[in-house]
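Read the figures in this text as sums done on the coordinates, not as results from a lab. Note that this is a predicted model, so its numbers are computed, not measured. Cβ atoms are built from the backbone, for glycine too; each structure is taken alone.
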Structure 1
Amino acid sequence: MDEDVLFKWDHKIKMLFNPILWGSYLACFGIPAILLGIGFSVTGNIKVALFFPVALMAFFAVLWFIVGIVIDIGGGFSASFVITSRGIYFSSGPRAKKAADMAAVIGAFAGSASGAGAGLLARAEQDTSVTWDKIKKIKVRKGMHYIFVRGSFGNKPIGLYCNKENFDSILSLVQSKVRS
């Protein structure tokens, strides 16, 4: 069966004022920090149990903010999206791949397994796809022209950053394919 390209577009994703990315930051760094705090609380040293996770989150927040400034000054992350008759494809631009590599290296040098792991995880998710039959759920943020597509277990989710011109058409297509 031939695969027909239905939509294809590129988008620059800003980082600093993007609530979707900040939510990902909190999940990637907040959850491990809280778990570390819980782990340290078992030792009986409550000061360390409270201070260490807060300090770790503050360190990564500053790092995130600095990287965000650099990324946003450069115009944002480049992302390419393709929607075909078979499914949805996403590919990051070269700057996003370099940023993921840098996060892994900085995390490793800082001695942070969670920081290095987050960078490696981000690198692993640079190119992904999901077929229509594997999509289980979509979430829409109309004001941001954003469609979050979640596949079945084992499929990586894809965030479709649309532009004002193509958002309604893409949303209609995705909704029609997911319902059928």
Structure 2
Amino acid sequence: MVPSRLFLTKGIGRHREKLTSFEMALRNAEIANYNLVRVSSIVPPRCKIIPKSQGIKHLAKGQIVFCVLSENASNEPHRLIAASIGVAIPKDENIHGYLSEHESFGQTERVAGDYSEDLAAYMLATTLGVQFDLDTSYDEKKEIWKISGHIVTTRHITQSATCDRKGLWTTVIAAAVFLE
């Protein structure tokens, strides 16, 4: 099976039980009705990113579904947590792209999302032979990609949350779900 499409989703769940908190996050992301199988982070060549609303229509309850899943959980009151999936797609659609998972504590949604996006772009850049320094500013990196002719599409989906003040488990997830 080589996926031809993928969609991105995210969710948050809270409960006194950690497992139930995870289930609530899956429900919030609309992927709780499937048997999720975690895979590594390659976006197949010519794989199109579609809206979640369109992707969900192609799944049946109980179906085995491959995904890249990022999750983070805590029951520490007021703790900021994040889970993010970064995406990097090369200009040449005959080359594979990358997904990255990033989980963090204390990072805002934007900071965690930017980091996961940079991480996916870094993994792609290294396979394309493009010099890429993670410590370089995002704008500088974009310029390097343009100059090298390897313009990529990057994006991320990130869920962050501040944990419940009374110590309920809080779980955040982000996922890239593959479809045939």
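Between structures 1, 2, where is relative contact order in percent (Cα under 8 Å, 6 or more apart) highest?
Of structures 1, 2, the maximum of relative contact order in percent (Cα under 8 Å, 6 or more apart) occurs in 2.
A value of -15500 was derived for helix-only ellipticity at 222 nm (-39500 (n - 2.57) for each DSSP H run of 4 or more, over all residues; to 500); which structure in 1, 2 was it taken from? Intermediate results must be reported in sequence, preceding the final value.
Working: 1: -15500; 2: -8000.
This figure was derived from 1.
Starting from the value 3.5: which structure in 1, 2 was distance in nm of label points 7 Å out along Cα→Cβ at positions 46 and 118 calculated from?
Details: 1: 2.8; 2: 3.5.
It must be structure 2, since only it matches.
For the read-out percent of Cα pairs over 20 Å apart, for residues 22-101 alone, a value of 52 was computed from one structure; give its label from 1, 2. The partial results should precede the final answer.
Working: 1: 52; 2: 44.
Traced to structure 1.
Given structures 1, 2, which gives the highest value for distance in nm of label points 7 Å out along Cα→Cβ at positions 62 and 78? Present the calculation step by step, with values, prior to reporting the outcome.
Numbers: 1: 3.2; 2: 4.8.
By distance in nm of label points 7 Å out along Cα→Cβ at positions 62 and 78, the leading structure of 1, 2 is 2.
Looking at structures 1, 2, which one was distance in nm of label points 7 Å out along Cα→Cβ at positions 6 and 38 calculated from, given that it came out as 1.6?
Details: 1: 4.1; 2: 1.6.
Derived from 2, not from the others.
When distance in nm of label points 7 Å out along Cα→Cβ at positions 94 and 158 is computed for each of 1, 2, which one produces 3.5?
Working: 1: 2.4; 2: 3.5.
It traces back to 2.
Volume of the Cα convex hull per residue in Å³ computed as 100: which structure among 1, 2?
Numbers: 1: 131; 2: 100.
Derived from 2, not from the others.
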